[in-house]
1. Here Rg/Rh (Cα atoms, Kirkwood Rh), for residues 13-52 alone was calculated and came to 1.03; which of the structures P, Q was it taken from?
2. helix-only ellipticity at 222 nm (-39500 (n - 2.57) for each DSSP H run of 4 or more, over all residues; to 500) was computed and gave -12000; which structure, P, Q, did it come from?
3. Which structure, out of P, Q, was distance in nm of label points 7 Å out along Cα→Cβ at positions 29 and 221 derived from, given a value of 1.2?
4. -0.20, -0.26, -0.51, -1.02 is what came out when log10 I(q)/I(0) by the Debye sum over Cα atoms at q = 0.07, 0.08, 0.11, 0.15 Å⁻¹ was calculated for one structure; which of P, Q is it?
5. If P(r) over Cα pairs in 10 Å bins from 0, in percent, for residues 21-156 alone is computed to be 11, 27, 37, 20, 5, 0, which of P, Q is the source?
6. Match the computed value 11.5 of Kirkwood radius over Cα pairs in Å, for residues 197-236 alone to one of the structures P, Q, and report its label.
7. One of P, Q was used to compute distance in nm of label points 7 Å out along Cα→Cβ at positions 93 and 213, and the answer was 4.8. Which one was it?
Structure P
Amino acid sequence: MTTPVQMFVQVFAGGPALALAILVTALIARSAGAIGRAQNTYVSVGALVLAAWFGVSTAIAGAGGFSDAVTGNFAVPLLALTLSLPIAVGVIVGLTSSAIRQLISQSNIQPAVIAVHALRFVAGLAIVLMAPFGVLPAIFAVPAGVGDVLIGSSALLASRWVSSGRWGRVLSWNVLGLVDFVNAAALGLFTTPGPLHALQTHPTSALFWMQPLAIVPIFMVPIYTLLHLVSLRYLLAVRSKATFSRAAKLEAS
């Protein structure tokens, strides 16, 4: 019989992941429409990529591929590869494909790119609550969860900053969002059995890298990371243009 805690974990892991995939697909459709491209094509490709990514990563997690007990010394490298590969592919495609660069550079989608992070409030709060339930260790769950709660609860405000041109604030917000992921990943690995197990806790964070919780680090975190990078690319571009414009005006005067 499924316990209330197990049901809570399943709903927490599956619900936000599905919502994130739907919102990202909607962002792709909106951006494609803004540049006059065939929305159906971009949405279909985006949905297929997300589905393949979800299927492969969750299959590995379901088989225990990220568990030291199953794959031994290969667990951490496999986890690192699963986390970094989609980010690396996203960055390379964004840098080399003019169509994708145009897709992610639309000013009208930038507030939505940030607003999507509001979902992290739900994930963060759930992670924090898993500490008293004995699912995850407090030394990992509280800092990682609180970080997501702060980023998620400020996402709508940050999206308004983009619209009002307060780029420095949004830049800082994006950096803090990425730092939160680095901190959570480090604490998660330090409290999980394996070669990096530096903090002895009970329970460990082993369940965080297994299904259904593994959806969070191996599917949701890379998507959020890419959204941060899309926002940062846009912010740095508009700030460079603004700086160049001011310099040109000063030189002309």
Structure Q
Amino acid sequence: MAIDLNSDMGEGFGPWTMGDDAAMLDIVTSANVACGWHAGDPNIMVQTAALAKAKGVAIGAHPGFGDLWGFGRRTIRGHTMTELERMVAYQIGALQACAALGGHRATYVKAHGALANLANDEDDIALAIGRAIKGVDRGLVYMVMPGLATERAAGTLGLDSVREVYADRAYADSGNLASRKTPGAVLHDAGEAAERVLRMVGDQAIVTVTGQRLPARIETVCVHGDTPGAVAMARTVRRTLEANGVAVAPFRP
């Protein structure tokens, strides 16, 4: 069995930095690169792409709402689906250009923050993101959550998809992530998170906050890079998987 590890990258802006991307790129196999709307800028995108290429890490576009102040974690309503489609396409194109300057290429798209949460609950938003991906480059992989609207959208549109779970987030009974406002929604203990990932990958199932078991095809695991101890958690997750016979490799180099 093989599994991909992914993490959000390039989430600084100008002189401001977030997370230790260089250290994380020694651990993960795919990097979700911010495209300038919730975080990131052209310099950071090029630098992140170049560093990922040097370390043999795949990269994908990580589009979100235009919300630098709120880091893309605030829900913004009022867009038409056409506007959302164009918003995502714009960000994908920005990363493709910056990746080229860094000697790399984007191979997938993963929505960020509030946009991702909405897309996993609402089919029209999931489809708008999927249409943006297909319109820019149908060869790009749509990173989705198993059993939710994004997975359905990828199937409807005929896009390749890769199914993701989170090492450091709890799950609601819907199969989507529990709200960050919910106690225990974010896990901080590296050992606990690693054992949880090992169970999810081995069982091919998610356990929710109420104990429900949801079968899920799992192909990639996300460890957030912006939380305290993120690098240590990612390292522990990788070591635990490999120690139990699970190879760690990018789903698409």
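No value in this document is a laboratory result; all are computed from the given coordinates. Everything numeric in this text was worked out from a predicted model, so none of it was measured. Cβ atoms are built from the backbone, for glycine too; each structure is taken alone.
1. Values: P: 1.03; Q: 0.93.
The value was obtained from structure P.
2. Details: P: -24500; Q: -12000.
So the calculation was done on Q.
3. On the way: P: 3.0; Q: 1.2.
This figure was derived from Q.
4. Structure of origin is Q.
5. On the way: P: 11, 27, 37, 20, 5, 0; Q: 14, 45, 33, 8, 0.
Traced to structure P.
6. Numbers: P: 12.1; Q: 11.5.
Derived from Q, not from the others.
7. Details: P: 3.0; Q: 4.8.
Source structure: Q.
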